[in-house]
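J.: I've put the structures underneath this note.
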Structure 1
């Protein structure tokens, strides 16, 4: 599915970095910072961005539960922030990076959404607007940075967008490599993760991608349940009824026996309170 992109832009980033429509109501910033266990940074510098991204990854899970609970996903910042802060939920990339962008702007960072296509089996690229990541400019003459809290098991720290050398991160070694048409491929430990289009976007541009991943039988989000977040020593993931913990390189899997154990896992590991466990719902057919 090809989507129009418009001409490439090399300037005018501030036009995209402004607060969009449907912004959260005043006073929400402190609640968001409390949600992720972060203090308000004194300035919008690289150190603050690094801390905010790490805290977000450790507290707000990457999850697709709304797809299988029959809940709509509305790409408006007010609704995305409310889901994370008030409902104590997570989301997939459009939700997590959409809300994170709102927080960063409120704290003084200059943020532009970028679209990416994820590499799948055999190096096949996914659909346009397959993923959203954030170009972030700070006030300390570093960067620009690629911030991303919505790609699951990924870089814990922002990546320097204009660097072409290897960048070490607790989760691996990352590198940007030039790709056709001015795009960039992001590699992790030598394996291509996604192809990044550097043209500025707005959140509404990702509506078709979000719809695809919530409805298409070809999307892995419609075929399985995932809830995952970073921990101090590794990662905790609930995949269906399988609880997976990774601690300092050691992986453990536990098959949960009943609904009560599943609900307890969502509550205890991810802070998500549910009345019943989600089950995989058949995707829409056309």
Structure 2
């Protein structure tokens, strides 16, 4: 639609001309195929002046909802448009509004690494530990999942719960390890993350993330907790990681020769293959 195209391209003059031709149709009724409105488009593209025209001149509802339950503020936050975000909030947009999934704008700012927006939203009182209702994901969790170290640091400075677990018991530390982010992993450990909750060491071994394995072991992660990380390393046929874990791993009673070479040989035995279910 021409009107939405004018908004997306930032053509305020054309938008005003097209708005005069609506012939009684409310501008809120004009939407794209996904159900996003004119103000959603303006916010998504960071067209602050067009947002001003829509809200101030045409009385467009600032918290108009899309089918996903998202206000235009979500669009501006996701794209990192700080000026647009601040304008919408100055006009009454709710900075803590929840979408259909139970996420608020802070989740998206944290996920996408928009650090200045994270700080701004927190300064407005948006809950640092707001959790998605479907899986209990906090902003810290989504930041860790994406390896957004700068965001993780800010959230921790605002006392985000470092050991908050999702409905599937994932933790920020486990997620940072899965994301392969050494920097996030270090920040979370420094903040007091439980080193054994959900066994992040096992995930690091599975991912063959040598530096993260070293980091976890140096911090005191237990290589004898849960599924033995050394067994995961054996399944991956990674001798270097086996050697790294060996000094801290308690002897396995089924291994006669408790040495690195002895463990490697054990990994080729029928007993080990049957134990781990390898083909």
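Quick note: the coordinates plus some simple rules give every number you see, no bench work behind them. Only a predicted model underlies this, so the values are computations on that prediction, with no experimental measurement involved. Cβ atoms are built from the backbone, for glycine too; each structure is taken alone.
J.: If relative contact order in percent (Cα under 8 Å, 6 or more apart) is computed to be 8, which of 1, 2 is the source?
T.: Working: 1: 18; 2: 8.
Among 1, 2, the structure yielding 8 for relative contact order in percent (Cα under 8 Å, 6 or more apart) is 2.
J.: So, one more: To which of 1, 2 does the computed value 0.35 (FRET efficiency 1/(1 + (r/R0)^6) of positions 77 and 245 (r between Cβ atoms, R0 = 30 Å, to 0.05)) belong? Mind dumping the intermediate values first?
T.: Details: 1: 0.35; 2: 0.10.
Label of the source structure: 1.
J.: Okay, next question. Please state which of the structures 1, 2 yields -8000 when helix-only ellipticity at 222 nm (-39500 (n - 2.57) for each DSSP H run of 4 or more, over all residues; to 500) is computed from it. Could the numbers behind the result be given before it?
T.: Values: 1: -8000; 2: -13500.
Among 1, 2, the structure yielding -8000 for helix-only ellipticity at 222 nm (-39500 (n - 2.57) for each DSSP H run of 4 or more, over all residues; to 500) is 1.
J.: Comparing mean count of other Cβ atoms within 10 Å over residues 117-124 across 1, 2, which is largest? Please report the intermediate quantities before stating the final value.
T.: On the way: 1: 11.8; 2: 20.0.
Greatest value across 1, 2: structure 2.
J.: Suppose FRET efficiency 1/(1 + (r/R0)^6) of positions 133 and 189 (r between Cβ atoms, R0 = 25 Å, to 0.05) works out to 0.85; of 1, 2, which structure was it derived from? Write down the numbers at each step before the final one.
T.: Numbers: 1: 0.85; 2: 0.30.
Attributed to the structure labelled 1.
J.: So mean projected area of the Cα convex hull in nm², computed for just one structure, reads 15.2; which one of 1, 2 is that?
T.: Considering all the candidates, the number was obtained from 1.
J.: Here is a follow-up. Of the structures labelled 1, 2, one was used to calculate mean count of other Cβ atoms within 10 Å over residues 141-148, giving 25.8. Name it. Numbers along the way, then the final one.
T.: Working: 1: 20.1; 2: 25.8.
Value 25.8 for mean count of other Cβ atoms within 10 Å over residues 141-148 corresponds to 2 out of 1, 2.
J.: May I pose another question? From 1, 2, which structure was distance in nm of label points 7 Å out along Cα→Cβ at positions 109 and 149 = 2.3 calculated on? Walk me through the numbers on the way to the answer.
T.: Working: 1: 0.8; 2: 2.3.
It traces back to 2.
J.: Thinking of 1, 2, which structure, once log10 I(q)/I(0) by the Debye sum over Cα atoms at q = 0.23 Å⁻¹, for residues 93-180 alone is computed, gives back -1.10? Provide the component values of the computation, followed by the final result.
T.: Working: 1: -1.35; 2: -1.10.
Answer by label: 2.
J.: On to the next question. Comparing distance in nm of label points 7 Å out along Cα→Cβ at positions 29 and 61 across structures 1, 2, which is largest?
T.: On the way: 1: 3.0; 2: 1.5.
For this comparison of distance in nm of label points 7 Å out along Cα→Cβ at positions 29 and 61, the top structure is 1.
J.: Let me ask another. Which structure, out of 1, 2, was FRET efficiency 1/(1 + (r/R0)^6) of positions 53 and 261 (r between Cβ atoms, R0 = 35 Å, to 0.05) derived from, given a value of 0.00? Each step should come with its number before you reach the end.
T.: Details: 1: 0.65; 2: 0.00.
Clearly, the read-out refers to 2.
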